[in-house]
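Before anything else, here is the set of structures, which you'll find just below.
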Structure P
Amino acid sequence: MHEHGGPEVLRYDEVPVPEPGPGEVLVRVQAVGVNPPDWYLRDGLTDVPGSESTVSLPVIPGTDVSGVVEGVAVDVDGLAVGDEVFGLLRFPSFDGSAYAEYVAAPASDLACKPAGIDHVHAAGAPMAGLTAWQFLIELGHDHPSPFQKAPHRPTALDADATVLINGAAGGVGHFALQLAKWKGAHVIAVASGAHESFLRELGADQFIDYTKSRPEDLVHDVDLVLDTVGGPDSSRFLRTLKRGGSQFPVFPGDFDEEETAKLGVTVSTAQVRSNGAQLAELGRLLDAGTVRVAIDSTFALAEARAAHERAARGHIQGKIVLTVA
């Protein structure tokens with residue numbers, strides 16, 4: 001990207017192969033996951049809340065990669081040339097530079113790619129999978145949140161818990177559904193009707209088509225709402241919660257403190273951060289088939305513009321992935 005703007009500003013250029021610095025490896029990229037921060041950057045956002053780095057143009061977007069280690073810095077242990085790896089690179093920041101044939105990646109951001117899945121599916125997992133993991137399972141760090149004063153604490157999920165997931169068919173949503181089911185929870189999935197069979201295959205116990213019904217009119221006494229959609233209507237889900245319940249908005253919104261206090265509920269958000277150790281745990285679930293990555297569509301790296309145009313049309317089922325020849 002040499003300028004900010006619409007998908008048309010994504011240019012396929014020749015640039016030098018990066019040199020891995022201390023603590024880094026050089027990865028020959030096989031596939032790249034497409035995520036919302038990629039188009040926030042393209043649209044003109046130059047720094048991620050909570051990050052100290054600021055973008056200067058030109059910039060290579062992207063954070064999610066799956067590929068093969070080509071080179072290793074002298075101070076890196078545990079990874080060797082030829083290892084297959086996947087990871088969320090340098091987030092929160094726009095310094096991932098993942099839309100490329102080669103990327104220098106912090107070794108601590110990487111995990112071994114699950115042998116049971118290909119690079120396309122592995123590249124779809126890091127940001128969306130870690131977001132679901134850090135919201136629902138374990139935050140995994142003590143960095144202060146740029147969105148709230150108190151640290152985020154996941155709700156204990158078990159067979160006694162009911163979880164409503166809004167936007168369940170998307171990247172974060174479909175991982176969250178599967179992780180909640182892995183923990184034994186009863187899951188209510190909210191999406192458009194076109195996604196019902198997909199979400200029931202993933203384990204949804206109940207499905208609500210938001211184009212036909214308002215979830216807050218149908219559901220009550222929920223322990224947890226994970227809202228992956230956000231927007232000004234997000235607070236309506238507070239009415240589905242039981243006293244003591246929680247709403248986790250993936251996109252921080254405006255909530256009335258008096259209303260949440262009156263309802264006896266809490267609202268808490270987190271900011272996903274790179275974490276190779278957590279990704280390794282998620283990788284074991286992917287390898288076992290306990291959790292799977294749904295692929296909405298794939299595009300060649302040179303067709304990144306078309307991938308962003310697909311993202312802009314919305315109603316995504318799973319993940320959009322770029323493939324590198």
Structure Q
Amino acid sequence: MAHLVDYFRGGSGHSATDDQPLGTDWGWGLAGEPEKLWTLEELVELRKQVEAAGLVLEAIENFDPAHWGDVLLDGPRRAQHIENVKTIVRRVGEAGIPIMGYNFSIAGVAGRTKGNYARGGAVSVGMEGPYDQPMPNGLVWNMVVDPSAMTRETGVIPSATHEQLWSRLQRFLDDVLPVAEKAGVRLALHPDDPPTPTVRSQPRLVYQPSMYQRVIDLNPSPSNALEFCVGSLAEMTEGDIYDIVDHYSRQNRLGYVHLRNVRGKVPTYKETFIDDGDVDVLRVLEILKRNKFDGVIIPDHAPQMSCAAPWHAGMAYAMGYIQAGLKTLERKG
């Protein structure tokens with residue numbers, strides 16, 4: 001049966017703020033330091049802090065664009081950036097962390113908006129139409145990796161094709177999965193968010209549910225796993241979310257599950273409270289139990305409450321709802 005523990009996001013730690021729209025031309029902010037990878041000592045200390053709180057560190061998430069951007073772009077530093085990824089994966093394994101989540105996307109998370117979309121006028125995230133403003137040079141995964149390149153005069157990053165992006169993923173998996181297997185780490189791929197065919201004039205990889213199967217079929221390694229985001233999958237224009245959950249959870253390919261609720265499909269959708277969208281979350285939990293998923297389920301995004309800690313309160317509501325659902329299923333046997 002799936003259980004619920006905490007996880008931590010990796011990467012640079014930057015995110016959009018209330019005074020910085022979720023899809024500006026210039027991204028979310030600066031990426032990390034190109035030469036400063038996570039150290040083994042940092043990762044071990046992180047795990048120990050989590051365990052000291054009585055929790056389990058099951059996964060970390062996101063390679064910093066400064067460390068692997070040319071893998072996504074197929075740029076001149078690709079060879080070095082692949083070695084960066086291999087080094088991080090080895091250290092994650094040595095630190096005793098079993099899963100590394102990642103998002104293989106040139107544009108990253110872009111094109112979303114914030115508004116009073118949720119019940120009671122609570123602030124949440126949504127999308128109000130396609131977003132294809134081209135990416136300026138110096139930007140990767142919606143973050144700045146080269147500030148000196150980011151002027152209007154230097155132009156934009158040329159659009160790749162969908163097949164080029166799939167080819168880049170194939171090379172990435174072939175290069176890194178043997179290292180991940182040896183390190184005892186599963187690489188878990190997030191679907192595109194938002195899942196439209198293009199964002200910022202760049203192709204998306206997993207913007208329909210069937211494309212997750214293509215990822216699995218690219219490489220049979222047991223370390224080739226899915227960071228299974230129910231919200232992103234529910235926003236896609238094809239498929240039934242319950243059939244999707246059943247299909248992939250039966251294959252034992254889920255690294256961990258992001259669980260949130262939404263109303264609508266791309267390019268126009270809104271995130272809701274976990275009990276108030278198009279997805280019957282309790283039915284999703286029942287399917288995961290039936291298919292013997294035993295990994296981590298976490299709240300993904302959540303609407304913000306009107307209080308001193310709006311983000312924390314929204315997440316606490318979602319976590320409590322999931323915990324109650326899991327307890328109910330346990331009692332049913």
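Each value in this text was obtained by applying a stated rule to the coordinates, not by laboratory testing. Remember, it's a predicted structure, so these values are computed and weren't measured experimentally. Cβ atoms are built from the backbone, for glycine too; each structure is taken alone.
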Requested in this report: Figure out for me which of the structures P, Q the number -11500 belongs to, where helix-only ellipticity at 222 nm (-39500 (n - 2.57) for each DSSP H run of 4 or more, over all residues; to 500) was derived from the coordinates.
Outcome: Q
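Computing FRET efficiency 1/(1 + (r/R0)^6) of positions 51 and 123 (r between Cβ atoms, R0 = 41 Å, to 0.05) gives 0.75 for which of P, Q?
On the way: P: 1.00; Q: 0.75.
The read-out was computed on structure Q.
Please compute mean count of other Cβ atoms within 10 Å over residues 75-82 for structures P, Q and give me the label with the greatest value. Each step should come with its number before you reach the end.
Details: P: 12.1; Q: 15.0.
Across P, Q, mean count of other Cβ atoms within 10 Å over residues 75-82 peaks for Q.
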